[in-house]
Structure P
Amino acid sequence: MAGLRTQRLVLREWRDSDLEPFAALNADPEVMRYFASVMTREQSDELACTARSGVAQRGWGLWAVEVSGGPSFIGFVGLNEPGFEAPFTPAVEVGWRLARPHWGMGYATEAALAACAFGFHELGLAEIVSFTSLINHRSQRVMQRIGMRRDPAGDFEHPNVPLGPLKQHALFRITRTSWSILHPASPASSARA
């Protein structure tokens, strides 16, 4: 089973039981505030199926996240290859989406650190990117906490987002060299599950 474990979290393969809470998360207007719209159950299930297939086929991807000794599903965190063309693609991004009751606890940062450590140490990636709407300051703070730096020259209009305040995206990056300097002990804190 492909996955990662942190001090408080398990990043794991998806289960059928994740679909209902994932649909609720994707139907929450506050969770989806910086996306074009909330998702229908069908759209949510399709995204979960894509994430599940990616993890099963490659051994990595957008893992389902559970709290050790707590909730069995709080959202997803992991690595993904963007499915659109932009000046910075092809690339591997780190991304997350957590249910609102689990915000503000450091879970996104903790899990994203584990995912990046896996990307650099296990996959040998030279760089990991992340991006979000220019107005999504909460996600940008997570990117900064894991050591990423904004690349203003790389900011872009997301091709899959309609015209409006969400279209312009900020691009963040971190290289393996920068990661090693900022997180020299990261492999020990993100053991394979």
Structure Q
Amino acid sequence: MATPQPARFAQQGLTLVETMTVLVVMSLAVGTALPGLSSMRQKAELSGAAAQVETDVQFARSQALALNRTVQLTLREANGSTCYIVHTGPAADCSCSGSAPGTAACAGDSELLRAMSFGPQAQVQVRSASKSVTFDPVRGTVTPTATLRVEGRDGRAIHEIVNVLGRVRSCTPNGRVVDERRC
């Protein structure tokens, strides 16, 4: 005859030690991934702003030709904020301090076509040595040629280089932006 075996009970659920082990492993995984996610987000914001600048340079050039009027892209800096304005008329007629914060306005016969603003807390800023770039409606040329620098808080930058024909070339000066050509 067979001797009876003691009944085995199936374990249900997890013990406290197993649960704590899983939580520790998950915490380490999330803690390791967070800096990488932040870096990816900053790169995405930098690339997005650079693409917007390039698009707006092409927009300014096309508006000069379409309207048969001189169009300007004017950059302004104040109190840690930067902005650029695409407009007709003299550069002095337009500013980023419109009636509401973060808006732009033009005076006189100048017409505001597009404005982009980056506040003091923004992850990116747009700067240039050329404070205004003029697009000629007859020749489709740009005066002066310019390098528009899209700079991130983390030190990475993408330069949008505008040549005399209004074409834009993107590059990164320090090679820190992956997938961008080095300047």
Structure R
Amino acid sequence: MIQFPLPVLGFAAWSGTGKTTLLKALLPRLRQRGLRIGCIKHAHHDFDVDTPGKDSYELRHAGAEQMLVASHKRWALMVEDERQEPPELVELLQQLNTRLLDMVLIEGFKAEAFPKIELHRPSVGKSWRFREDPHIFAVATDEPSVLPADCTLPSLDLNNLEELEDFVWNYCQAQKKIMEAWT
């Protein structure tokens, strides 16, 4: 299990289930509760966050191994790091400034060992993952009637944002208490 000084919670699901959509809806609600949240998202493909023609893009493509762009509103660091396998989650977590965060939400990285909620939509036509992943500790589905009989995990309604928000909030608070007890 990944060790990190902040609560870490992932949303694991097959592509097309709505992980990003859910996070986009949950983030403002959790922020209203005062949580400062970092997010890490796994991408299965080559991607760019800067735009062709912009100076940062041009400098990175000209050979900069690391390209940091900053303004009075935000800064971003792009790191060229071509390798055979994507970086492990623990390596990416180490890049976050934990002093400025209360929790980290993860989208993807379903094969890694950290606490996860499985999102499941029968309409996507994919199997449940909780049987193979011992780090899934809750499931959320848009059709509770199709929850397998052998699933003993807490079950959440994928369409009930208030329920999901409360679950994430309570998880974060419980994890912070556990971490405080260790220190």
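All of the numbers you see were taken from the coordinates with simple rules; none came from a lab. Predicted, not measured: the structure shown is a model, and the values here were computed from it. Cβ atoms are built from the backbone, for glycine too; each structure is taken alone.
Things to note:
- Each of structures P, Q, R was scored by mean count of other Cβ atoms within 10 Å over residues 113-120; the highest score is held by P.
- At a computed 1.39 (Rg/Rh (Cα atoms, Kirkwood Rh)), which of P, Q, R: Q
- Set P, Q, R, criterion relative contact order in percent (Cα under 8 Å, 6 or more apart): the highest-scoring structure is R.
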